[in-house]
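Visitor: Structures incoming, each one as structure tokens.
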Structure P
Amino acid sequence: MGQHDSLSFYTIGQGARISGASERYYVVDKNIDTNDVIVAQGKDHPALFSDFVSLRMTSFEWVSVSGPPAELLEALKMQCLCRVRYRQSLEPCTVTLNLETGYLTAHFDPPQRATTVGQILALYSLDGEVCYGGGMIEARG
């Protein structure tokens, strides 16, 4: 649809300027290997939303407790609140821990807009008063 100067100038969820386009386009993904910026029409396009994000357990920083909460270690799953952007309201999620792969996955309900690899996912207690910690998102889906 057009040319761009660099992938580094684009963030998932931001508006994309495309000359001659009658409707507004938004960045929904970037491909570093092909140097492509992927766009879609409309600020609420389904490609802008993620049902889950995954992080490496080894890169997650548990700040309020000395490691993962007991509920997560025992059941390998827990309900909590999360935030992927500064000033975003806390949103419900279900966190699962896969001991075989070492990945922590947060499943969103409802899906979250414009989650991005490299952003920090912060987890909170259900009452929102305790921050468990945070880690860098490695995958989204």
Structure Q
Amino acid sequence: MIEDRIRTLLRNQHGITLPQFDVLAELENVDRSLTMTELSKLLVVSNGNITGVIDRLERDQFLTRIRSEKDRRVQHIRLTSQGKARFLKIAAEHEQWVAQLLSDINPKEVDQMIELLKNTKESILNSSI
């Protein structure tokens, strides 16, 4: 339910999808360029699923792709300065939305839930399957 509400707010107020927001968040979080493979692994999706998302974000000037000089098949994805500034504004609103949606839950329980979700993600990322 939270995801559905956030998805609608992102689309209606900023014209981006939740997967686009997730890509931007990962790029901003690591504060460096990532290859498509690295980005796919962090987001726990296939390279094929991420290509269309990257295409749209590049079209909207949130990010840029730079071909590797060592291997032309490899693309490095990086936020543009304009894209980073736009993302930070959206992320601040996103944080307010989530806080409002969870406002009736005890803050300690919210922290526990976030920690459990982080642990779940780490477990998936570290899995050998």
Structure R
Amino acid sequence: MIKMDITDIQYPNETFDIIICCHVFEHIIDDIKAMSELCRVLKNNGWAVLLVPIANMEKTYEDNSIITEAGRLAAFGQGDHVRQYGRDYIDRLKIAGFSVSTIGSKDIADEEDMKNMNLSVENIYYCKKGAGEKKNI
């Protein structure tokens, strides 16, 4: 196991075939930078599953002025979260350079398997490198 800053990954470009990142970005101040770093180290023919909790709202809510645990709990639903993602999460992944498709979790697992895997998300975000809207950040 290697501990490192996800916004400054210490591996060369195109290192990994597969990346799985579950419930991390909502803890990172610069999530687009972290997403861009994952895109950078993903091989051109690789894929990534990048999961976050998605709230039932159109646009992601973030406010960097909220810095206390109590304030973040009230604003984002958990004291160590820095944002609450909305349905625009896919747009954020595209900005980082990914093309994104969604797979319904019920399309790949039955209720029992979902419970065993603690898979409570409705959509799984399947990302490929290269066809997103990569922007310089």
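Taken together, the values in this text are just the output of simple stated rules run on the coordinates, not laboratory data. Note that the structure is predicted; figures quoted are calculated from it, not measured. Cβ atoms are built from the backbone, for glycine too; each structure is taken alone.
Visitor: Which structure, out of P, Q, R, was helix-only ellipticity at 222 nm (-39500 (n - 2.57) for each DSSP H run of 4 or more, over all residues; to 500) calculated from, if the result is -22000?
Guide: Q
Visitor: Of the structures P, Q, R, report the one carrying the highest value of FRET efficiency 1/(1 + (r/R0)^6) of positions 73 and 89 (r between Cβ atoms, R0 = 25 Å, to 0.05).
Guide: Top value of FRET efficiency 1/(1 + (r/R0)^6) of positions 73 and 89 (r between Cβ atoms, R0 = 25 Å, to 0.05), among P, Q, R, belongs to structure R.
Visitor: With distance in nm of label points 7 Å out along Cα→Cβ at positions 9 and 49 derived from the coordinates and found to be 1.7, which of P, Q, R does the value describe?
Guide: That value comes from structure R.
Visitor: Shifting gears a bit: Comparing distance in nm of label points 7 Å out along Cα→Cβ at positions 57 and 97 across structures P, Q, R, which is largest?
Guide: If we compare distance in nm of label points 7 Å out along Cα→Cβ at positions 57 and 97 over P, Q, R, the biggest value is for R.
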